[in-house]
Structure I
Amino acid sequence: MARGQTLLKLLDDLRAECRLSPNPSHNAQQRETQVRLLQRMQEWLYDDYDWPHLRIERTFPSQRGQRYYGLPKDIALERILHLEVRFGTRWLPVGTGIDTECYAGIDSDSGQQGWPVRRWRIWEDDRIELWPVPDQDAGTGIGDDGSIKVVGIRNLRPFRDDTDVCDLDDRLIVLYAAAELLAAAGAKDAQLKLQQAAARYAKLKGDLTPRRRVQMFAERPERAPLRGMPMVDYRPASK
């Protein structure tokens, strides 16, 4: 995967795929259109798949009595993969969705609090709600008890100036962009470019998908006991 290539290189490659002049002055009037096409193709590919190399983790402290939290600026709300909470020496998963059954147990609307945080949901103005509302402050260090970890796909970097670099495979972006340009021009090889793009996309995703190893004719091991998530009792605030 050739990531980190400049926009200028992708423009040169796009023109070569479409049999356009490599001279930038000959493409001056079309440059803005070509740049926006490359941007749009990268954004579409970004939205279509959770690229592992763009996965990041960010932490923020929970605060006693605080119900709603803003997210780190480099993770979009819709690209959150999951949340975890630091409980003692362990990271515990935080489930998605807060329903009436949750509020029946610990009612955030009436000011009830508890610990640890067990669920989250999207709220207004790109914020999230945590339930139950924490009844303690997190430690001051990253990963201290009470820290909330957000795991997600980071936002794309700017891709508009010649020296800006792409976050995804340059060849993949160029092939999809070339297929669209050629199709708009009625070129006969537009479909071929699209097929090449689709094949490369499938290969990249296949290479990034973990493969399970299968050992033929191996003795079947005894089944280990199931180990579920540790049970944690809520600690509602005293009335």
Structure II
Amino acid sequence: MDVSSYVLLSQEQALRRRLDVAANNLANMNTVGFKREQPVFREYVEQSDTTVTPEAKKTSYVLDYGAVHDASSGAFQPTENPLDVMIEGEGYLSVEAPGGGTAYTRAGYIKVLENGDLATAGGQRILGEGGKPISVPPESAGRLTIGNDGSVMGPDGPLGRLTVTRFDEADMDPRGDGLMSGNNGRELTAAETSIKSGGVEGSNVNAIVETTDMVEILRAYQTSQHLSESISDMRKSAIDRLGRVS
């Protein structure tokens, strides 16, 4: 395989990565709190000393550099449940991860477990200030409100506060269970926190944008295939001519 084939192969791998990301975005279009991903690629230039033509000494390849999340907010979706929340701006709710540790989410469906702890729709306990669960007395379970700063209020006063942790999006990684893992986060103070209750944040995926991107990816892949076929035909023609000369 010659250099041109390797270059086309690197492009096709990048196109497949873009297609996988776009398809995943579309699949999560209705997932609460989902942030669309954008693949990041970089150019890898290989220096070669074996080529005769000086202009051909540099070969440019496409390398997958990972993916970043689009941090823009989704639309507010009212649920009429006073415990459901949407984080206004950047940040994530802290939850107890399956198997231990802390995970993060923007899906603001909140319920009260049988033991009185606040938890997500998936049953993960929500961690408040100091990384501790927020417990609700049985007599207060049906009379809770959540303030703009994340304070969980019962009829007799505050019971705790939902904390929001802000990250550089490059430090966030999907866990595969609907939650995120993150590093180097900063827990926001009550004054910095802005939470809207009574609804959740919808996905920020735009179906038209993702569909258009998928069409562009498929067209680019078809172009790459045509180039590969042209290179193959040119190679066969060259071999045929060399055979006649011999």
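Quick notes on this structure:
- Relative contact order in percent (Cα under 8 Å, 6 or more apart) - highest-scoring structure of I, II: I
- Parent structure of the calculated result 4.5, given that distance in nm of label points 7 Å out along Cα→Cβ at positions 64 and 160 is the read-out and I, II the choices: I
Laboratory data are not the source of any read-out in this text; all were calculated from the coordinates shown. Just so it is clear, the model here is predicted, and its values are computed rather than measured. Cβ atoms are built from the backbone, for glycine too; each structure is taken alone.
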